[in-house]
Structure P
């Protein structure tokens, strides 16, 4: 390790944000960097014991937020900073680029601290190099994975063959989930991830009811999600359906997705995990969010990942509230379009 450059990758947001950094981490590791990672609780399970990461640092951001207002946060953050500074990083890369990462990024002690000049929440003040001073990286209106890979390109690294790596699946998840997944016959499995938490910009509940009613009985169906999705799941009628809403954690989700032949998701977190697992077919429904910025795409041109959206003039708006209160996007794409993608 003495001759290796030591790099710290920072992502303190949602699970999908963490997953979107993994192709960058893969390239850094492959090119001979000693890779360390600063994550929050939400991304920890995707990073801990990940084969392309040498060391993991945890910043319990969610705990800090729950305690606010909490003046002791500066002492807690100071302890994390001390641990980071002892590592004497050559490079730090801020993939978070929001207020969450601002202080820790600025104080991590890395000789080179890379970010974009357009980073939000004062996080850009922690940088001493902006990669978008290079005209090649000026366009930030690109997918989050590509935006992260630009850090590798800025360092002169080729990003051909970038891919995802996740920790090995835990056997405990299999034993836990197999108790619930007990279909009468072995058939191809479709996993549905509705994400009713999005509220009125979710794909409408009537669409999910109609979709499930029209999925042929040659498929087994698993529905996943939280308690709000469970309310919807109780309305779904199909001969071969198992409702696992409210029963899954990250490792459980990964095991369920490993069984799936097709995944239909209105949940970017689920789509991102399935993408990282290199699943056979992932159909992502996009209502208000920009597919070009967030949805899985075919890194290897293998056409495994399908995005379905409508042709509304207002799409995508990237908002959670409709400006004209019509919420037409909640019925776009059509049920028929999703059924055709399944077929």
Structure Q
């Protein structure tokens, strides 16, 4: 039975009125937030769970467009800066917070490598380069192309000996696919025979056979089996899912209309039909109503979860087409604790 919840909502941070970037990550027990500033004076802030006060801050020489986990105790920030002599350059900064201090180390990427996002781990670093339609392996000194051509490669997640990449076949949303790159053979296979209707989020579900991806315009979440790169289940998400995150043994789905957080049990109530078509309603175990929050959630681009407390962090930067947009970072929590109780068990282990 779905548990309806009126969550507690609080503002953790106000963003600059024209903050465009989605740089946010909850990792190593901390909330990491990027902030736009004057050229070469962008900022990375660290918050302790649920605390609007800034625990530490560091100036970045580049934008904080994306922030990703980087090992057990650090994050990696990817962004750009325009040098008067060398033009646009891409940078990545590794940041660690220890003993009350935020330490950063910034590396400048080669001028020809205009990367967008990071995927992987400290020993296996991958960056996408939309202009060349390539994903590159980076070892700290040089970059090596993985080989397969991918149109406008986007979000990447590693899965064993493979790397899943979101492929954007058009500069406007609505023509996306998934590509699985075999890191051993350096070959690629597309998951779907034709592009889907706005794939916009990609999440690994460890200890299950699947990765999850939101298909916004089809109002559903797709579960793809890692071992076969085939669609395993389709979970309806009426209203259009726009962001996903792991939430214990559940999958947190931000739905846009009406705005709410739905917590799905992907393993529940979902079985293939008799003709072999994947289906499954992925039992909803809880739903948080966010309709009353208003303009602070007018354009959510990042959803992160505190795995210990069960709090959800939503980042809503500026968007010129969203009326009364109020760029902010919002924390949403279940005052009853019922959702985390229902979703707190580990993921079911695949047979």
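Bear in mind these aren't lab numbers, they're just calculated from the coordinates by the rules spelled out. Everything numeric in this text was worked out from a predicted model, so none of it was measured. Cβ atoms are built from the backbone, for glycine too; each structure is taken alone.
A few notes on this one:
- For distance in nm of label points 7 Å out along Cα→Cβ at positions 72 and 288 computed as 2.8, the structure of P, Q it came from: Q
- Highest-scoring label, criterion being mean projected area of the Cα convex hull in nm², for residues 8-111 alone, among P, Q: Q
- Source structure of the calculated read-out (mean count of other Cβ atoms within 10 Å over residues 80-87, 11.0) within P, Q: Q.
- Label whose coordinates, when FRET efficiency 1/(1 + (r/R0)^6) of positions 184 and 296 (r between Cβ atoms, R0 = 41 Å, to 0.05) is calculated, return 0.35 (choices P, Q): Q
- FRET efficiency 1/(1 + (r/R0)^6) of positions 128 and 248 (r between Cβ atoms, R0 = 35 Å, to 0.05) derived as 0.75 - corresponding label from P, Q: Q
- Computed 0.85 for FRET efficiency 1/(1 + (r/R0)^6) of positions 120 and 240 (r between Cβ atoms, R0 = 41 Å, to 0.05) - originating structure among P, Q: Q
- Ranking P, Q by Cα Rg over 2.2 N^0.38 Å, the structure that comes out highest: P
- Identity of the structure behind 16.4 (criterion: mean count of other Cβ atoms within 10 Å over residues 192-199, calculated), options P, Q: Q
- Computed over structures P, Q, distance in nm of label points 7 Å out along Cα→Cβ at positions 24 and 304 reaches its largest value in P.
- Which entry (P, Q) yields the derived value -500 for helix-only ellipticity at 222 nm (-39500 (n - 2.57) for each DSSP H run of 4 or more, over all residues; to 500): Q
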